[in-house]
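Down below are the structures I want you to see.
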Structure I
Amino acid sequence: MQEQYALINRMQSGFPLQDRPFLTIAEELAVTEEWLIATIQDLLQRGVLSRFGPLFNAEMMGGGLTLAAMAVPEERFATVTEQVNSFAEVAHNYARDHQLNMWFVVATERREQIAQVLAAIEKCSGLPVFNLPKLAEYRLGFQLQITENHVDTVAMRLPDPPASWSRFPLPPEYPDALDRAIVAATQGGLLLLPQPYQAVAAQLHSTSGEVIERMERMLAWGWIRRLGVVPNHYALGLRGNGMTVWALPEEQIDQLGLLVGGLDFVSHCYQRPRHLPSWPYNLFAMVHGPDRASVENKCARIKELLAGAVRGHALLHSTRILKKTGLRLAH
C-alpha cells in the first residue's frame with residue numbers, strides 16, 4: 001500500500017512530457033515501469049483514481065465555463081438528471097442538500113455558447129437555471145497527501161515553469177486544428193502504455209515529438225491546468241464535502257476571499273454573482289473532510305475568520321455525484 005500512496009502523492013501533477021514518462025516516474029519511486037502502469041490501471045478500475053491525463057482549462061482556450069444551479073422537484077430529479085447529463089458540455093453535476101439541489105459545471109468551446117446551453121437546459125427541463133459564473137478566483141485546486149492512517153488536503157504543488165517555456169510565443173485566442181485534435185484525443189485520459197504520446201501521435205498521423213511539444217506549449221499557456229492522476233477523494237476517505245457560501249460586503253470581497261482561499265481544507269474559492277432576493281451569496285468555498293461533522297466544523301472556522309463581515313451564509317453538503325467528466329470537444 002505504501003507504494004500506491006507514494007504513486008498517488010507523486011503523480012497528481014508533473015507527469016513528464018517525454019518519450020518514456022512512466023519509466024521516469026518509476027525510477028523516482030523505485031518501482032518498475034510495468035508495476036506503475038498496472039497499478040494506475042487497477043486504481044482507475046477500482047475508482048480510487050477518477051482519471052489520468054491532462055486537465056484542460058476551457059476558459060484559457062477561448063471557451064466558456066460557468067457554475068449553474070437548479071431547484072428540481074424530488075419526483076422529477078432522476079428525469080432532470082438524465083436531461084442535464086445528456087449535454088456533453090456538462091462536465092460535472094452534483095446533488096446538494098438545499099432548495100437549489102442540482103449543481104453543475106458547463107464548459108463550452110466558445111464563450112457565447114454558455115448562454116445557449118443554459119437556455120437549452122431550461123427548455124428541456126422546464127425549470128429555471130441560475131447562472132453563477134466566476135468573477136474572481138482566490139483558490140483553485142488541492143491535492144491529497146496520503147499516508148497509511150491519514151488523508152489530508154494541501155495546496156496544489158505544481159512544478160516551477162521551466163526556463164525553456166520562454167521560447168513559446170503568446171497564445172492565440174483559440175486552438176488550431178492540431179491542438180484541438182490533441183485535446184480531443186486526450187480529454188478522456190492518456191493511454192496506459194509505455195509511450196503514451198506516441199499512441200496519441202499515431203491516432204493523429206503526427207509524431208510523438210510534435211505531440212509533446214504541443215502539450216508542453218499548452219501547459220505554458222495554461223490551456224492544460226496540470227497533467228497527472230486525479231484521486232477520488234470520496235474513495236480515499238474524504239466523504240464529507242460541502243460548498244460553503246457567504247454573503248459579504250462587495251468592498252471586502254477580495255481581501256476576505258484571499259483569506260478563505262488560503263485555508264488548507266479549501267479546494268476552490270471564488271467570487272460569484274448574487275441572485276437577489278433568493279440567493280444573496282457572493283463568496284463560494286468548497287471544503288472537505290472525513291465526514292459531515294468535520295465539514296461543519298471547518299465551516300465554523302471560516303465564519304470565525306470572516307468575523308463581523310458575514311451578512312448570511314449556508315452550507316450545502318454534496319450528497320451524490322451525478323456526473324464527472326471534464327471538458328469534452330467534439331471529435
Structure II
Amino acid sequence: MSASGGTKAIVAALAANLGIAASKFVAFAFTGSSSMLAESIHSLADSGNQGLLLLGGKRAARERTPKHPFGYGRERYFYAFVVAVVLFTVGAVFSLYEGYHKISHPEEIKAPGWAFGVLIVAIIMETFSFRTAIKESNLVRGDKSWVSFIRHAKAPELPVVLLEDLGALVGLILALFGVTMAVVTGDGVWDGIGTISIGVLLAVIAIILAVETKSLLVGEGADPEQEERIIAALESVDHVDHVIHIRTQYVGPEELLIAAKIAVRHDDTAADVARAIDAAEAKIRAEFPVARLIYLEPALDEAHRKDAVATETPAS
C-alpha cells in the first residue's frame with residue numbers, strides 16, 4: 001500500500017469526523033438523546049484514532065539508528081493497535097454504559113428535528129469519507145475479497161479507516177433507528193437500545209482490529225504465493241541449485257526482510273558463489289521492491305555434501 005493513499009483516506013476521514021462530532025454534540029445538547037451522545041463520542045474517538053494513524057506514519061518514517069537497525073516501520077502497527085484499544089475503551093465501553101443507563105432511566109427525546117437533521121447530514125458526510133477509503137483501497141486490493149484484504153494487508157491504515165468508516169455508517173443508522181423509534185413510540189428505552197447496539201458494533205470492530213494488528217506487531221511473513229515467487233527467483237539464478245530454507249518477515253509495511261540458505265554445488269568457486277548471491281539479490285529486488293533487506297547464506301546441501309565426500313575419498 002502506498003503511504004500517500006493511506007494518508008489521503010485518513011485525512012478525509014479526519015475532516016469528516018471532526019465536523020460530524022461537532023454537529024452531534026450540538027444535537028445532543030438540544031435533544032438529550034443518548035444515541036446522539038454515543039455517536040458524538042464515537043466520532044470524537046474516530047478523530048483521535050485518525051490523528052494517531054497520522055502520528056504513527058510520521059514516526060515510522062524516521063531513519064534507522066544503531067539501536068533500531070531495522071528502522072521504525074513497525075510504529076505504524078503499534079499506533080494501529082492503539083487505535084483498536086481507543087475505539088474499544090472510549091467508544092464501545094462508553095456507549096454500552098450510556099445505553100444501559102438510558103434503558104434503566106428512559107427520558108423523552110426533546111427537539112428530535114435536530115437529531116434527524118444532524119444524523120442525515122452525518123450519513124452523507126460519512127458516505128463520502130467511506131467512498132474515499134474504498135477508492136484508495138481498490139488501488140492496492142487487486143482481486144482480493146474485502147475480507148481477505150483486511151486480514152492480509154501489511155499496511156494497517158486503509159483497513160483501519162475502512163472498518164472505522166463502515167462502523168460509523170452503521171452506527172449512524174442504528175442511532176437514527178433508535179431516535180426514530182423513541183419519537184414514534186414515545187418510549188426512551190429505544191434510544192438506549194440504539195446506544196447499546198452502537199457499543200456492541202464498536203466492540204466487534206475493535207476486536208477485529210486488535211487481532212489483525214497484533215499479528216502484524218508480532219511479525220508476519222510474506223504470503224505463501226509471494227514466498228513461492230521469491231524461491232523461484234532464487235532458484236532461477238546460475239550457481240543456485242535450490243533453496244534449502246527461507247524465512248521472511250515484514251519489519252514495516254513497505255519493508256520485507258528475506259533470509260535464505262541456498263544450496264550451491266561443491267565445485268563452485270568463491271567468486272561463482274559471490275556473483276550468484278549478487279544476481280539473486282538484484283533479481284528479487286527487481287521483482288519485489290519491498291524486499292529492502294536480503295541475507296543469503298550459501299551452503300552445501302546434505303546430498304551434495306555426501307556426493308562430494310564420496311567423490312573425493314579414494315577407494316580402499
Structure III
Amino acid sequence: MTTEILTLREIEDLAFRALVAAGTSEANARPLAVATAQTEADGVASHGLAYIPIYAEHVGCGKVDGRAVPDFDLARPGMLVADAGTGFPHASIDEGFQRLIPIARQHGIAALAIRNSYNCGVLGLHTRRLAEAGLMGIGFTNAPASIAPSGGHKPVVGTNPISVAAPDGNGGVAILIDQSASVIAKSEIMKHSREGREIPLGWGLDADGEPTRDPDAALAGSMAPAGGYKGVGLSLIVEMMAAAMTGATLGKDASPFSGTKGGPPRTGQFFIAIDPAASSGGDYAARINALTEAIHDQPGARLPGDGRGAARARAQTQGVAVNAATLAKVRALLD
C-alpha cells in the first residue's frame with residue numbers, strides 16, 4: 001500500500017478545504033477538520049480522511065446540511081439540549097461543551113442532548129475533551145439499524161458506540177473506553193467491501209442470520225453483536241440514551257450513513273459530564289491512578305485508550321502515513 005506522510009496540520013488543512021469546497025460553511029468545516037486530523041493521529045484511519053469524500057457527497061445530496069447552525073436550549077439547570085438542524089454534530093458538540101463544562105462544574109453533573117444530527121465520527125474524541133477538562137465524560141451516539149435482535153434477523157438497532165473517558169486529575173486522560181455494540185465497526189466492513197477483500201468470519205451475518213465472509217452480504221444482512229445478546233443489550237442502552245432521550249430518530253428509521261438515499265438520518269448524541277470532586281470525597285485522582293497502575297504493573301497489560309494515546313504521541317512528531325488512494329480522492333474535491 002502506497003502512503004504519504006502528512007503532518008496533523010496538513011491533514012486538518014486538507015480536510016477543511018475539501019469540506020468548504022463541497023459547500024460546508026467554515027464554522028462547520030473547522031471542527032470536523034480538527035476531528036479528522038485527531039482521528040488520523042489516533043490511528044483510526046477508517047474514520048479519518050477516508051470519510052471526507054463521503055461527507056462531501058452527503059453535503060451535495062442534502063443528507064447533511066453543511067451550513068446548519070445549531071440551536072441550544074437550557075431545558076433544566078443541568079440539561080442542555082441542542083438541535084443540530086440536520087448538520088454535522090461537531091459544531092453542536094464544540095459549542096455545547098463550552099456551555100456544558102461550566103454547568104457540570106457548578107452542579108457536579110450536567111448533560112448535553114443533541115437531536116437532528118448526523119455521524120459524529122470517533123465518539124472517544126469527544127469524551128476525551130471532557131476528561132481533559134477534569135470531568136468524567138460519558139458519551140452515546142446512535143446509528144442506522146445494522147444489528148438484529150437476539151433470535152431475529154432484521155436489523156433494529158445500530159452499532160451504537162458508547163465511550164467513557166476518565167480524567168487523571170492532572171489535565172490528562174487516565175482511561176478512554178470507546179467501543180461499539182458490534183464485533184467490529186461497520187466502517188471496517190465497508191472498507192473491506194471497497195477494497196474487494198473478505199472479512200473474517202464472525203464480523204457479520206447474511207440476510208438469513210448466517211455467518212459470512214462476504215462484506216457485501218454482511219452489509220445487506222446485519223453486523224454481529226459483540227458478546228452475542230450482551231452486545232444487543234449494549235446497543236439498546238445507547239439507543240435509549242442517544243435517540244429516545246434526545247428526541248432523535250431511532251436507528252430503525254434512520255437513513256444510512258453511506259450512499260445518497262433517504263435524506264438526513266437525524267440521529268442523536270448524548271453526553272454526560274461529571275465532576276469527580278463533587279462525589280469522590282476528594283481522593284478521586286489517587287483512586288483512578290491506583291487502578292491504572294494495577295494494570296500497567298502487569299507485564300504486557302494495557303488499558304483501553306493506551307494504543308490511541310501512543311499513536312497520537314507519535315503523530316505529533318512523526319506525522320501520519322495516509323493511504324495515497326485516499327489522498328487522491330480528497331484532493332480531487334479541490335479541483
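Computed from the coordinates by the stated procedures, all read-outs in this text should not be read as laboratory data. All of these numbers come straight from a predicted model, not from anything done at the bench. Cβ atoms are built from the backbone, for glycine too; each structure is taken alone.
A value of 4.8 for distance in nm of label points 7 Å out along Cα→Cβ at positions 188 and 276, calculated from one of I, II, III, originates in structure I.
Using volume of the Cα convex hull per residue in Å³, for residues 108-203 alone as the calculated read-out, with 95 as its value, let me know the right label among I, II, III. Going through each structure in turn, the value belongs to II.
For the read-out semi-axes √(5λ) of the Cα gyration tensor in Å, for residues 44-163 alone, a value of 35, 20, 13 was computed from one structure; give its label from I, II, III.
Details: I: 29, 20, 14; II: 35, 20, 13; III: 26, 19, 15.
Checking each candidate, the match is II.
Rank structures I, II, III by relative contact order in percent (Cα under 8 Å, 6 or more apart) and report only the one at the top, that is, the highest. Walk me through the intermediate numbers first.
Values: I: 27; II: 20; III: 23.
Of structures I, II, III, the maximum of relative contact order in percent (Cα under 8 Å, 6 or more apart) occurs in I.
Each of the structures I, II, III was assessed by FRET efficiency 1/(1 + (r/R0)^6) of positions 60 and 180 (r between Cβ atoms, R0 = 30 Å, to 0.05); the largest value belongs to I.
A value of 2.1 for distance in nm of label points 7 Å out along Cα→Cβ at positions 12 and 284, calculated from one of I, II, III, originates in structure I.
Here helix-only ellipticity at 222 nm (-39500 (n - 2.57) for each DSSP H run of 4 or more, over all residues; to 500) has been calculated and equals -10000, so which of I, II, III was it run on? Walk me through the numbers on the way to the answer.
Working: I: -10000; II: -23500; III: -12000.
Computed on structure I.
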